[in-house]
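What follows draws every value from the coordinates through simple rules; no lab data is involved. Being a predicted model, the structure only gives us computed values, none of them experimental. Cβ atoms are built from the backbone, for glycine too; each structure is taken alone.
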Structure P
């Protein structure tokens, strides 16, 4: 995002929440949103304003909303898994478009899922917890990697000695 777009975004937030944004806060928003796609950011801000939340969002909350946009929640992910159970069965090879679902299935175990009672709230709850952990871990890793690469962009790191 360009700085002018960030300023436009912050003006919308100020109008919606009637809060002043300091220069250091503006600089932080501009820095953290520099690599973000304009429609995604404005969409996340619009959704937050329309949600009726009385508190102005932090930039990290907007970034989190962008990362999770379009991703299924735990119950939706479980429904995808059950559909795949019906499609390929116990001995089949499941396939998932969402990497988080695939990883959660690996952790829980395909055969365990296939052998469970489809209507069991316990299996669904276990899967949803595993899936939430997988998604949170992936989000944290992505946020760390993005921040790390931005912090060291254009810098040459010193070579470490060979332990001699």
Structure Q
């Protein structure tokens, strides 16, 4: 019986060699099988205390290590893999824009909006996003708005239906 333990939750006898049972207390005198342990952990992670602790911990960790995160992000962007990912994302975005551009509106109006954005140092945003789970906007001049870079990143891909 030394090579076997009984799960305290479901009562299943499990061999220790299979490594699908672990101690459920610090002494190692109580054991839970993997399935029961996962179920307990899943329930524990849904508590407000756990969510609050891990949310605040993550925010504090980011603030304390902001420089390190910035360095790692820059190193990844400059790496061949990071450049390939960015190029691919850019290509995908251009293809979505191309699909969403109408033939009956000239490109000169869209170009004017982008020139004005460059002139004023603003970002061009689609009012109705090109790719959203609820809607699909068009890449036309009357679906574009000029926002500051921070406002544009806050808006992200969100769409507010106000009808």
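Set P, Q, criterion FRET efficiency 1/(1 + (r/R0)^6) of positions 14 and 142 (r between Cβ atoms, R0 = 25 Å, to 0.05): the highest-scoring structure is P.
Computing helix-only ellipticity at 222 nm (-39500 (n - 2.57) for each DSSP H run of 4 or more, over all residues; to 500) across structures P, Q gives -16500 for structure Q. 145 is what came out when volume of the Cα convex hull per residue in Å³, for residues 70-133 alone was calculated for one structure; which of P, Q is it? Derived from the structure labelled Q.
When you work out relative contact order in percent (Cα under 8 Å, 6 or more apart) for each of the structures P, Q, which one comes out largest?
P
Which structure, out of P, Q, was volume of the Cα convex hull per residue in Å³ derived from, given a value of 188? Traced to structure P. Structures P, Q were shown, and mean count of other Cβ atoms within 10 Å over residues 78-85 at 10.6 was computed from Q. Comparing Rg/Rh (Cα atoms, Kirkwood Rh), for residues 38-109 alone across structures P, Q, the highest figure is found for Q.
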